[in-house]
Structure 1
Amino acid sequence: MSNAFTRLATISASTKRPPAVSGGKRGTPATQISSLSCTPLDPVDPELAQRMALDTPHELLQTFVEGTADIDEGDILVVGSDEYPIRSVADWTWQSTTYRHLVIEELKDS
């Protein structure tokens, strides 16, 4: 991990992945990546939220992780006891290093 990114990636996280649908039901998500460092969860730019066209009353947040970790849309980012559905995963390269840009959804209580 680059020194600059190490200073920014102050959040410890993990991911969960829902198992494949079996018998018309989906099982409980299981841990996929147990230890991941990411940047703080920040609100996405309003323009990005509009371009993604997600019809959701929840807040969209973003974070970056270094490398090309096995993270897919539909996985769940876990930070502490909070879980955030991952809505978008995109690779982003800067200064010859690849990062994963994750757009996640902060579920609000109704």
Structure 2
Amino acid sequence: MADFNPALPTPGKWNIYQNDADHQYNPGGKRLQLKIPVESIPAFCQHLMNLADDPAKHREIQVWDFEAREVKTVTAISAGFNAKSGKEDDEGWYGTINPPAHKAPATDIPF
């Protein structure tokens, strides 16, 4: 993939694993964990900001509002975190995370 332009200088890692039976909040449930290298944090933040600035990458999703104890609709980014390199071992699924770089569309600045 010679055309791939990664968003992060060093890829991070994701994994999904099962909680222990005595987990405080979700016994036996599944958990997603992201591990971003410290050296990639500025680029990761910039990637998120670029997606936030591009309305074409937004969509409405429903999330749980813990305070109101109800579902609410929010705007979310809908691109940039596909896990295409997932593998499975005894502890669960894992893979690397290094989304393609994305630049927000240019905006006109009235001067």
task: Determine which structure produced the value 14.4, 47 for Rg and Dmax of the Cα atoms in Å, calculated from the coordinates; the candidates are 1, 2.
output: 1
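For which of the structures 1, 2 does the calculation of relative contact order in percent (Cα under 8 Å, 6 or more apart) return 25?
Details: 1: 25; 2: 33.
The value was obtained from structure 1.
Quick note: the coordinates plus some simple rules give every number you see, no bench work behind them. Here the structure is a predicted model, which means the values were calculated and not measured.
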